[in-house]
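As structure tokens, here come the structures.
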Structure I
């Protein structure tokens, strides 16, 4: 019985304006690998807001533009 080879998925994404190459499939994997305290940010991919509940299922693609925004309180 042989072990099944798992292919790695290197993606090039733009994170807050900076190109990064990462070995991830989902938004959640990207955030947990690169960002501390992910709960402090709102996230948009290609200018579309992504709800936190969708991070684990949100598949990233080569060239995606990911923006992390820290919400501000006050008026």
Structure II
């Protein structure tokens, strides 16, 4: 598996998964044992709590761009 990660570099900056439940987090806890540290540092999970979602999103995204339904200030409907 290490060979794959060495030959095919990651291109994403951050993976943010929102509205997760206990099952998704449980599966991630099993899978993360096989992922490189660099990949783990790029992952962020947020449950269904709006405050938690806004906290996770606002680490990497300006609050003016985050949609209102996630606690941001953007009026556009996506």
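A short reminder: the numbers here are calculations on the coordinates, not readings from a lab. In this text the structure is predicted, and so the values were computed from the model without any measurement. Cβ atoms are built from the backbone, for glycine too; each structure is taken alone.
Data overview
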| quantity | calculated |
| --- | --- |
| Of the structures I, II, the one that -10000 was derived from, the read-out being helix-only ellipticity at 222 nm (-39500 (n - 2.57) for each DSSP H run of 4 or more, over all residues; to 500) | II |
| Test item: distance in nm of label points 7 Å out along Cα→Cβ at positions 12 and 60 calculated as 1.4, pick one of I, II | I |
| Of the structures I, II, the one that 36 was derived from, the read-out being relative contact order in percent (Cα under 8 Å, 6 or more apart) | I |
| Read-out Rg and Dmax of the Cα atoms in Å, computed value 14.2, 63, structure in I, II | I |
